[in-house]
1. Could you tell me which structure in 1, 2 was used to calculate volume of the Cα convex hull per residue in Å³, for residues 22-125 alone as 150?
2. Figure out for me which of the structures 1, 2 the number 16.1 belongs to, where Kirkwood radius over Cα pairs in Å, for residues 158-229 alone was derived from the coordinates.
3. From which structure (1, 2) was mean count of other Cβ atoms within 10 Å over residues 118-125 calculated, if the value obtained is 20.0?
4. Just checking, which of 1, 2 has the largest value of FRET efficiency 1/(1 + (r/R0)^6) of positions 62 and 246 (r between Cβ atoms, R0 = 25 Å, to 0.05)?
5. A value of -10000 was derived for helix-only ellipticity at 222 nm (-39500 (n - 2.57) for each DSSP H run of 4 or more, over all residues; to 500); which structure in 1, 2 was it taken from?
6. If mean projected area of the Cα convex hull in nm² is computed to be 26.6, which of 1, 2 is the source?
7. Work out the source of 3.6 here, i.e. which of 1, 2 gives that when distance in nm of label points 7 Å out along Cα→Cβ at positions 110 and 286 is computed.
8. One of 1, 2 was used to compute FRET efficiency 1/(1 + (r/R0)^6) of positions 278 and 310 (r between Cβ atoms, R0 = 35 Å, to 0.05), and the result was 0.05. Which label is that?
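Taken together, the values in this text are just the output of simple stated rules run on the coordinates, not laboratory data. Note that this is a predicted model, so its numbers are computed, not measured. Cβ atoms are built from the backbone, for glycine too; each structure is taken alone.
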Structure 1
Amino acid sequence: MAQAAGGGQRGLQGYVQQLLTELGGDVSPAGPGLLEAAVPPEAAGIFGGRSYVVLAFDYEAYAEVAGAEYVRPGSPLLDRLAEAGLGIGRLLARCVWLPRVAIPDRMEQRIARALDFGNGRAQRLAGAELVELGYLVFQFRAALVGDERVEWVERVLVDLQRGLPGDGLEQVERSVREPEPAHVLASAARVPFGQAYGSARRVALARGQERAERYAVQARPAKQAEIEKLNHYYDGLRRRLEQRLERAADPEKRRELEQRLAANEADRRRRLEDVERKYRPSLDLSLDQLIWYRVPGVQATVEVLVGRTWRPLVVHYSLLTHTVEPVGCEQCGRRLRSVFLDGAGRPACQAHAGA
């Protein structure tokens, strides 16, 4: 299995460094997991008016450097940086045009077909309104790095209402766009940028691991042949040294041959480890670009009867894909087809419904 090289924080560090440079900042590494930046006046508001900042992408580095800002998924600073990318092309905003923007008929039935409430005795539609839904397409540069480097682009769609990966990437990328929304709609509540980034990276990482596993299967014959060739060579050396050791009578000569035998086996282990590394590439992911799609949709409040209590749940319906957006467990983040509501009325999987 491929090893993830550098993790999500390294991908964030590269993205933030490029973003600040394009904003006009003078950015340079200040140590492992650290960047220092001279910030131009027009971007100083991102950092509370400061013109010089040290950004930490590693907690240990953050703890050691006084005054450093810790940049991590979920931090308000990362949200402000993402918003700043809107004006410079690192975060492109695209407004989706639709010929008709209206709440569809039979909204309650559409929701009932899409979502099953595992601990709900009944459900009813309490209200629905038109809203603007948000989706982020994260574009990663991905690479398997081993004996050679194989690169590709990985794109992941995440809905900003719940921070869950979605299935409508092709539909939003093929949609008709307009410079500004034809319908001025209130925006649905959005999750922090860092939460959406974390979801996207997990999907991209899983896809990269699948590629690595396919590569391992395809490369298995070549790997086995290389291992057999190495073992054949070192087995021959060992046999010759053992034969000489059997004939040697001089104690000094025997010690020398025993040392050469040990060195032969140590060299064999080192070469075999090299072969393992060659055929077990690391996975490198770096965030390259973000595209924000603004899509007309419906925000509906569904009331679910749990026990004797009606509990409200907000769900979203995309007028582009004509689908109810997925709901996720707020404990584990897993997408749900069967939704349970916990004691606080939050959506949960069955395992966490009692949490």
Structure 2
Amino acid sequence: MDEDRRTQFLAEYAVGDRCLLDMGEARETAAVRTVVDQMAGRASGRALWQRLGIANPHLSWWAFEIPTRRLLGDVLEAKKPGDVDLIVGSLELRASADEVSAMVRGDSRLAPFANSSVIWQLLADRGLLVWPPRVSHLAAVEARAGRWFADDTQHGIQSGRLDYAEKARGLVAMGFDEVVLLHLIGTEPVGGKGFGAWLAAGNQAEKAANFMEHPRQALDACADEAPFGGAHDAFSEVVWPLGSVPNRSEFLAGSGVPRVLRHGVKVPATSRAQELRANINSFLGERLGKIAPPTFAPVFVHRRASKGSGLVAHHSVFGPAVAQHAPTGDPGPTRL
């Protein structure tokens, strides 16, 4: 699928009735952006963002599909390094908790939102974000997408065990603080009206997650029986089935929550991992520093559509390239 067609597919998914089962080669990209929107925008999916070490998903930044060659520079050894599907970090405010509390209490425009997630957007809009963000804690995600059909058959849910486990181990070897192998499952839309459609989607999502989890019952006794990671691997594994309802994309409607399949085992970073992490910190610090300080939160970082290694911050998980193709257009960041 060429890049223009892929972007068009994502635009149709973001605003229309295309579901993950229809996405082809763009399925993984669409699924990752759907779950990130749920975590960062709506603070759902606690099981996953906690595994990433994110304390407040509303104050976070998420970088999509950053080329490994750019992250590691000259020390890269792999011939086909690919991308890191998702890099995640936290944001900070240029004010202490007490200062923020006093600011909110003393401002009639902020006070009504004191106990709402909207407050973080309002504070970001006032230029209070520390930018570029600190890179002292970075999490990385290796994502894969499978399909679950209405007749309880699957495609791609348990395939590629060795390849994906090795990719996740590769992220651990790069020195990331937390690494998650994320199994995303798109389910076939099933019938139902109103709330019934949501319940049916939730049931399909539950069956898909159970199918993924079942082989892990003997994980600790015999790691070889696990479909992906072993009992001593440093990366965690999470399954997130995205239950689809008819005639709506999972980004706009649907059901399903993440489930932790296995917690990673903490191991000290090797000297090589520390060296690679220093390169990652340097690259991200430089490139993020070239982005104008965002006035919105959370922040989604995308590669520029043009050639080169530039990055751009956007308020949408789909970024400016998809926004230009979207049938409804994109009004730009919301100013609250």
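1. 2
2. Computed on structure 1.
3. Numbers: 1: 15.2; 2: 20.0.
It traces back to 2.
4. 2
5. Values: 1: -12000; 2: -10000.
Working through the options, I get structure 2.
6. Structure 1 accounts for this read-out.
7. Comparing all candidates, it corresponds to 2.
8. This figure was derived from 1.
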